[in-house]
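Input: structures, listed below.
Please treat every number below as a calculation from the coordinates, not as lab data. Small disclaimer: the values here were computed from a predicted structure and weren't measured. Cβ atoms are built from the backbone, for glycine too; each structure is taken alone.
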Structure P
Amino acid sequence: MFDINLNSTYTFLLAVILFLFGSMLKNKIKIFNSLCIPSPVIGGLFFCLLYLFLNYFNIFNVTMDTRIMPKFMSFFFTAIGLSVSLSLIKKGGKLLLKYWLLCGILAFCQNTLTVVLSKVCNIHPLLGLMCGTISMEGGHGYAAAFGATIESLGIKSASSVGIASATIGLILGGILGGPTAKFLIEKYKLKPTSNKTFNISNNSILGISKSYFGLTPYLFFEQVLIVLLCMVLGEFITNLIYNTFHVVVPTIVCSMFIAVIFRNINDRFNIIKIDFQLLDFLSELCLGMFLTMALMSVDLLKLSNLFAPIIFIISCQVIFIILYAILICFRFLGKNFDAAIIISGLIGHGLGATPNALANMTSVSQKYGYSEKAFLVVPLVGAFLLDLFTMPCIILFINLLS
């Protein structure tokens, strides 16, 4: 077996190639487009399956340096934070509150389901809890953070189980969100209520990018500087909280919180002009790169050795969220086109992460039309407001089960 070690530069190069390759496959193969599967998922999952084959037959082993991946995720969430304003939250109105409540109920149900299934499978409930809200709605960040907490309580392999669950959820969230929305749209013959459409470029990975004119080096670095300063300050606050209170808080939460504060202060005092068109473009690039790198670095051979009960719990989580989304959420949100697009986002971040949600909604909107309400509500809840439900819910269950 050949051992290949890819440094950060070559890992990034591979990600870019797969990023573009996934877009090409989606444009060339009809089923990918018809199922509304995001291009980064296609490219990353293709390499993931290829590597499984090559590694299984001892052809070669690849080690990748994905340390830059969290930076893409942090940039994306920080940019999302800059888009959050009090006026936007007010604009979300009842639909935002309904969706927020539904996501909170989902978090509680995911944890309850894992506790019940853990007892059925005869494994420790805290280990099963790593397949609940922690890894599903929480993602890799929560899996690493709360996994360490649960391991400190004497539960071995909690972090690895959580990260593996988050990885599987990331894959399934990107695959199932689009087809579910497609099913709802076509079954009920739904049409967009807004006349606004995407200006879709054939070279776009997620389907919303377009050429950016009037860009200068000064404007580019000015906008990037805003995001980077929020990221750095967020990391500083994260470390300060940990060193002072010994409480682990994901860096993206603090960075996004700083970005939200800056945005609302800037709205009031006009400190600097924020170019949201440029930030949206950069966010899309980071979104695509994060998803691609996250999926291409998955070692399915190791995941195949997971405990069968853990796989069973994750499968039940998938079945539950799809039924919950179609039978309850879709109807409660209005049973219209906006609700269908929101459902694709719910499955995306309910199983994986907010980038999944945005990728799913973009992919569906590319085919069926744009939903302004969905692109307002889902990022606000998935990337920011949801933490107000999930963190207390997770802490509650850990204390009840420990």
Structure Q
Amino acid sequence: MEGKSAARTLAGTNLGNNRDTTRQHNLSTVLGLVHSMAGVSRAQLTRATGLNRSTIAALVGELAQLGLVVESDLDQAQQHGRPSIMIQPSPGALALAVNPDIDAVSVALVSLGGQIVNPVRFHTVRPPSVPEVVNIVTAIYTGMRTSLPSRNRIVGLGLAIPGLVDPLDGTVIEAPHLGWRDQPLTALLSDALKLPVIAANDAVAGARAQATFGAGRDVSDLVYLYGGASGIGGGVISGGRLIRGATGFAGQLGHTHVRTGGAECNCGSSGCLEAEVTREELIAAVGLPAGETENLEDAVLEKLQDDSASEELRAIIDRQVRLLAVGLKSIVNLLNPSLIVLGGFLRILVRAAPDALSDALRSPGTRGPRENVAIELAPLGEDSILVGAAELAFEPLIRDPAGFLGSQDDGGGQVPPA
């Protein structure tokens, strides 16, 4: 974020405090800003936090000693006064991100600032079991560690699950498409890799990534809807906060009812959004081979553009767009977001019929929550999910940078330098 956008984010927030007793809070605030903006000047940090320049310099110096930030070239965009030193997230502070699904296990290292370093997508011929996921991730992680510089540090593992996750201990309560129920994947990965592991629903992780780095940046009320191999999930940001619900299961937007007497859903109901709008229908209509599903969007759009699309494909897209619009109307009426971000295969429906969803949301005569809602597309691929998974691992580090790393170095944690 640069220029006016950066000014909007930072101006007048006054997040810091000059009292010695709030050193942890101040370190957290500065690191959080550097992380979410993927780089910020000392002058911007001073304005954002309300702290004086010497305090900012001391905090940045401490974070640099911890290996969490690096000071780089002067901010040449500054128009008045002396150029200010730029503070960047350290590329050596990393989180391991994991997203198992029915046809692949995605693994990546993600650095502070939300940069994916070396993603690996391990394809499977069937939904992997929990022990298989542990073995796959362990093998990939071992290879990644051997190629990292010794000064790099992996602070933890973020696990994005296409299902329900117990927010207290990370147990996978149910991932129906994977056939998992009451599975301790979080504990098994932690034991195997000697890393702290934090798990959440995959779409909720994606919503966090969009709110921090993506289309939802600077948006206080948004809905993220992700369509993947395991169905459709959602995450909701309201008033700038992620909605978790009484037991942490809020955001099951794939189970929004869109069709009376419709297809049976894994939840036991029928006519749910994820039962009616599916990736498998599109894959079958374009004849995409197994193992090439990441090319689905290009394959569908190519067929539509060269007029080789069958009537079946066009009918499927028209039907899915119509039913997605029904679901979005309900979501908008319930939650009143200013922005809806669509990811995964749902991007295809917007690109194939760019005006259909917007027109459906703004049908003639409607007023109220549907009037001004915008629809945007998440980046292609699973990047949002992996970045969001990494956010889970970075959260305790950002909350207390010195304390978190100190507990590891004193033997209280499980994370050695890579």
Structure R
Amino acid sequence: MGYERWFETTIGEQATLQRGIDITKAQQNPGKVPVVSSSGISSYHDTAPITSPGVVLGRKGVVGSVYYITQDYWPHDTTLWVKDFHGNYPRFVYYFFKSIASRLSTMDVGSANPTLNRNHVHPIKILWPPLDEQKAIAHILGTFDDKIELNQQMNRTLEAIARAIFKSWFIDFDPVRAKMDQRQPAGMDAETAALFPDEFEDSPLGKIPKGWEILTLGDLGKIVTGKTPSTKIPEYFGGDVPFITPTDMDGRKGIAETARYLTKQGVQAVRSIVVPGGSIAVSCIGSNMGKVIYILKDSVTNQQINSIIVNDKFSKEYLYYNLSDRRIELQNMAGGGSAVPILNKSHFSAIEILIPNLVLLNRFDKIAHYLTVKNFHNDKHTQALSSIRDTLLPKLLSGEIRVKDAEKIVEEVV
């Protein structure tokens, strides 16, 4: 396979784009068909006008976004979709558009709302590989994406297992109820079952297992509210201290990498406490209220986040799952703001936490921590794979790196 076999053409000759089909939320019926907007899958419907595989581009709003769809779908009016692949390999066409996403994002013709016009995209001159090389390139890049998706699926499973155990033990109190009925708790060894009482008692939180106590977040560690240094001073940013905002808290249990980093000067400017790894951070304002993450390394947060620097003897895993299970409750607690709900530091510190005996806490912590370590390992691997894929993408699509050389990289890292 050689770059000399690539030929000059235009985007429109290789992938004909079509404006998406308008549909409102009110017009949608319950179903499993993804409705793909410029920001990705936004909802589901019962009718699929377009068969898969599909490539969808952000047309209005999020210009420059690109999505590969593997099931029949509905492209929203805010998108462009590939109506005709002209015999080309669909997954390669997806990677091609990914490789020029930054260019597409600068081609908006909207005034108030960015808009991408397909008639401006079609005439763009490009170099294009033959079908066999398209498949080879797509296979290389797809191998990275498939492994990333597998890691993400594994992490969702690990998280679901830990949450199921937490809910059974500390929300539904299944082992306590089983022992009250003189049954062996399902799936639990006798040593662990012995750590649970066999009766309930009254408390301000209602019926709780006998002997368990109620403490507040303030009892469990030091509460810290973050700050943001002036964004007008460049010297405050670009250092090596992770700066966590609610946006960084999406979709992950633990957080080590952030969109922005502070310098030591930036940290000192706001006199903010560097929150150590192992702390729990909770977003406490507006629509982000109740997002919870596990801080992996020393970080600074912005003013929308309260963090708990957890006492050494207390289970960080228990606290993470306790708070992340209570997002709606935290939202209902919010006060102090008229237009925007806020859970201030004093109210946050007073949040009540049901505490079982320490031996049981340690037993849960060991189980959950084992799952967390695997979760974080998968995340780290995913970040490495994403970085390599993003480096290879433009080089493969420009012919700078040959397929055979890229295949060697895949063998080494995937």
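If distance in nm of label points 7 Å out along Cα→Cβ at positions 23 and 271 computes to 5.6, which of P, Q, R did it come from?
Derived from the structure labelled R.
Match the computed value 46, 26, 23 of semi-axes √(5λ) of the Cα gyration tensor in Å to one of the structures P, Q, R, and report its label.
So the calculation was done on R.
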